[in-house]
Structure P
Amino acid sequence: MEVFELYIRTHFSAAHALKGYMGECANVHGHNWIIDVFVRCDRLNHIGIGMDFKDIKQAVNDVLKSEDETLRLDHANLGDHPAFADINPTSEHIARYIYKELGKRINGEGVRISKINVSETPGAGACYWEE
């Protein structure tokens, strides 16, 4: 079986603090988070596209910049987000949250989110996927 993996890179800005962390990251601080979204497709349409990049970007934008302010990630304090009420808003948890939310919007016949990479600095981040 052929497999194509598409990706887009985007970013958002947000603050967080890590409860229970012994160090400066226990204080509220911000990052310009870099997000890589990978989408797996097992077929192409009649013009050779697995999924339009524009559609992937729109789905990501819907998650990051939700019209519901309580669900917005961009320009938010992630500690106030309901998804992180009982867990720290770490890169790992953010990657899992975005993966699950994008799956609701993108996954379908022959197309699914394959991996999310979240970087809080240019040299450090976390990936999430399910097998």
Structure Q
Amino acid sequence: MIQNGILNPSVLHLLSRIRHTNTIVIADRGFPYWPQIETIDLSLVDDVPTVSQVIKALRSNFTIGRVFAAAELKTANSTERLLPHLSALDGLQITFESHIDLKKRVPLAIGLIRTGDTTQYGNLILESA
């Protein structure tokens, strides 16, 4: 029985299939459904779990090379709201682009983890190192 780290078998299975430069989407609660990619829905209630909580959990099992985020993330949210996102990504290269360009990357991802996060434009795409 797994006793440490990520316990969710679906998340572990998804991570085990990601290779160098593959991507995974960590999405907020309002992110559209993409039928062509595997989706793991972890949302429970508003802000449980958050994108930043999922990122922190993933960092122990997944080497992140780059992060793609919507430029609107920085303008649509207060500094207080943005701080958990940025602290979870500490030390990582973040590329900000329009949310429309960000969504063009989604069909190329190995999978998507949906959270209960209510942060506007809080979706992130992680590229494996």
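For distance in nm of label points 7 Å out along Cα→Cβ at positions 39 and 55, which structure out of P, Q has the highest calculated value? Walk me through the numbers on the way to the answer.
Values: P: 0.6; Q: 2.2.
The structure with the largest value is Q.
Among P, Q, considering only FRET efficiency 1/(1 + (r/R0)^6) of positions 47 and 79 (r between Cβ atoms, R0 = 41 Å, to 0.05), which has the greatest calculated value?
Working: P: 0.40; Q: 1.00.
If we compare FRET efficiency 1/(1 + (r/R0)^6) of positions 47 and 79 (r between Cβ atoms, R0 = 41 Å, to 0.05) over P, Q, the biggest value is for Q.
Taking Cα Rg over 2.2 N^0.38 Å from the coordinates of each of P, Q, which one would give 0.97? Of the options listed, only Q reproduces it.
The value 49 for relative contact order in percent (Cα under 8 Å, 6 or more apart) was derived from one model only; which of P, Q is it? List each step's numbers first, then the result.
Working: P: 29; Q: 49.
It was calculated from structure Q.
None of the figures in this text is laboratory data; all of them are computed from the coordinates on show. None of these values were measured; they are calculated from a predicted model. Cβ atoms are built from the backbone, for glycine too; each structure is taken alone.
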